[in-house]
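These are the structures, in C-alpha cells.
Rule-based calculations on the coordinates, nothing more; no lab input. Note that the structure is predicted; figures quoted are calculated from it, not measured. Cβ atoms are built from the backbone, for glycine too; each structure is taken alone.
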Structure I
C-alpha cells in the first residue's frame, strides 16, 4: 500500500533547540500508512522552495508555530504552498494557534488548527484526510499522560546537523509536560490548565540509553517547563543515569522554591549523574513584583537554592524580566541589584535580562487588554513583538539606557577571569556596582578583543 506523505515544518527562529513538538507529532502517526518528513526552516537557505518540493503529492503540511518571529515565516510558507499545492491540506498547531485558534484559522489561510496537545488530534485529522474527508476548523486536544504516548523518533530530524549548529553534541529531550504553577506572565496555565505529567524514570533511562547508543551525544538539555517538580522522580532519573553509566552531562529547569526544598542527597545524586547547570526563572528582584505576578517564590529561597548549587559545583542561569506594566523604578533597581549579587557568587552564576513583552494567553496581557492597552491584533503584528529594539511603554529612555549598559557590562565583569581580561573586568564590575557607565572606553576594547563574550 502506498504511503501518504506528511510534511511537518518548523519555522525559522533565533534559537536552535531541536523541534521536539514536531518530533512528537510525527512519532504519533501510523508509520505503516504515513511517510513523515520534518523540514527545519532554520537550516534551509530557501525554506519555501524546500517545502514546495517536499509537498508535491503530499496529503498534508503541518506547521508548529510559536508567537513572535516564527509567525512571519509560517505565513510565507503557508501562502506559497496554498498557491502551488492547492490539494495539500495545511494545519497549524503549537503555542500561538492554541492561544488564538479562531483568529489563526481565519487569517492564516489554512484548513485546520490544532489547539492544545497535538499528538492525538493531528493523527485523527490525518486519518480523515486520508479517507477523503475535508474535515477542517478547530480541533482541540485533551491533555494526555505522556507516558501513554510513543517515544520520540529522532530519526525524523538530522541530529548531526543540530549538533554541528550547536557546536556541541547536545541532545534536547523532554521528560514532562505542563506546569502546576500560576505565574501570570506565562501562557502554560492557559494551554495545559495547570496540569503536569512526567515520564517514569525507567522510561527516561531506557530512552536516553537507546539514543546515546545511536547518537553518542555528550550532553542533554532537558526542555521541561519545570524539571524538578517532584523530587522523588528527579532522584529516580539521576539513579537511572548513574545505573546505566552514561558518559554525559545534563542541564534542566528549576524553580527557586524547588531548589530551596530539594534534599541535599538528591542534588548530590544529580551532580554525580552529570548535572552541570540549572536554569532558574527568578523574574524579579522585588518581592512585591513576585507576589503581583503570582510567582509563589520568596527571595530568600533564591539564595538558598543558589548556595546549594554553588556548594555542589552546579552552574546557574537566572532569567530576569524588567519593564512589567506599572512596574515602579525601585523594582527595576531591585532586579539589577539582585543580578549583581548573584553574579558576584561566581563566574558560573549568570543572568539573562529581558524586557517584558505582552505574550498572548496570559493574565497580565488579558488585564492590559481590559485596560485598553493596544495589543497586536493580526498575525503579522504578533510576529513583531519580540524585537528588542522596539521601545517598552513601561520603561523610560533613561531607565532603558541604564538596563542596556548593565546587560553589557555584567557579561564582562563577572566572566571567567584571565590575566588579559582582569583589568577590563575590574572596570566593568566597578561600573555595575555603582551604575556609572559614562565614557565607556573599555567597552570598545572588550568588543574588539572578545566579540563572542560581548555579543
Structure II
C-alpha cells in the first residue's frame, strides 16, 4: 500500500494529467487538420558555409516543389522563391567589380518573398544589388513552420548579408514585421550593415506569447492544439493558419534582439515605416525603439487614422481616407503598391481572418470581395462596417520618395553623429 505522501504525489500527478488532457481537448475543438498542417518530409540540409546565393535559390526551389500540396506551379513558383536582382548594365561598378549599394529584403512571419518583390524592384532601379530571402518553414505548407526556430530564420538573414557584403560596398537591410526584427538583430551583430529600412518591425508583441511555448509543447500530444488559428488555406503566397510555436519563436526573437541592442546599440541610420493602428505588433514599442536611435538620419514614417501632434524625426501621415474606401493603414502591405496584382486594391487576395469563426456570414462576404472599408481590424473600424484588412499602401509613391531621400542622405553622410536634443516619446494612446 502507498503511504500518505506517495498518495498525495500520485493524486497531484493524476490531476495534472487530467488537466493536460482537458486542455488539449479544449484547444483542439473546432480545428480540423488538413495534410498541409503536417510538416513535409523534405529533409535535405543546406550548406550555409560554402554555398552561393544561387545555390540557396536552387535548394529552396527543391524544397518548395517537394513540400507544397499544389506542387508549386510554374506561374506561382518564382514569387515563392528567394530572389537576386542585379543592377542594370549602366549602373556604376567599382574597378574591383563591387557595386556601391546593396540590400537584403526579409519577409514577415507566415509570408513569402513575394511581399517584398516590388520593393526589391524599386531598389534595383536605384542601382542596388538586391537579395530576397525565404525563411525556413515558409513558402511551402503551414505545417513546416512547426519544425523551425527563430535561429534558423536568422541564419538565412546572416547568410544573405554576408553574400551581399561580398558584392557591395554599402549594405542595407530591410524587413517587414518579424523580418524587420531580424534585420535589426543582424545589424546589432554585424558591423558590415550600414543602414536599415524597416516596416512595422516587431519590437514587442502580446505578453501572452511568452506562454505559447507551453501550448506548443502540448501540440505534440494533441496536433490540433498546436494551432492558435486554423483557417482555410486558400492563400497562395502566405499561410492563413498560425501555430503557437511561431508566436513562441517570435517572442524569443524579440527578446534576443532587445538584449543584443542593449549590448550593441545601433549607430547607423534607421528608417521605419509603421501604422499607429497596427493590431499585430506593439507600435508604441516600435516608436520607443526609434527614439533610441541616435543617428541624425534616423526617422519614422507613421500612418495615423487620428490626429497626432508633430514629433521630431517623425512624419505623421493621415491615413483616414473614407471617400476612397480606406479608413486606416495597418500591419500588412506597408511596402506594397495599390496596383499589386495579388495584394493590391483590385488584387485577388482578401484578408478577412478577423471574421473567421464568427456566427455570421461576415467572413464569407469579405472573402467574396464585399466590404465597406479597407483598414486595420480595430474595434473602432469594425464598428464602422465590414472591414477588409488593407494589404497595400495607397501612399506608395510618396513612400518611395521618402525612401529615396533616405537613401540619398545615407549614401552621402559619413558623420554618424548623435542627434541632440533627445525627443519626447510619442503617446499613441492620444
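Data table
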| item | result |
| --- | --- |
| Which of I, II yields 28, 25, 18 [semi-axes √(5λ) of the Cα gyration tensor in Å, for residues 128-367 alone, calculated] | II |
| Origin of the derived value 2.4 (distance in nm of label points 7 Å out along Cα→Cβ at positions 320 and 392; candidates I, II) | II |
| When distance in nm of label points 7 Å out along Cα→Cβ at positions 40 and 232 is computed for each of I, II, the largest belongs to | I |
| Given -10500 for helix-only ellipticity at 222 nm (-39500 (n - 2.57) for each DSSP H run of 4 or more, over all residues; to 500), calculated: source structure among I, II | II |
| log10 I(q)/I(0) by the Debye sum over Cα atoms at q = 0.08, 0.12, 0.14 Å⁻¹ derived as -0.51, -1.16, -1.49 - corresponding label from I, II | I |
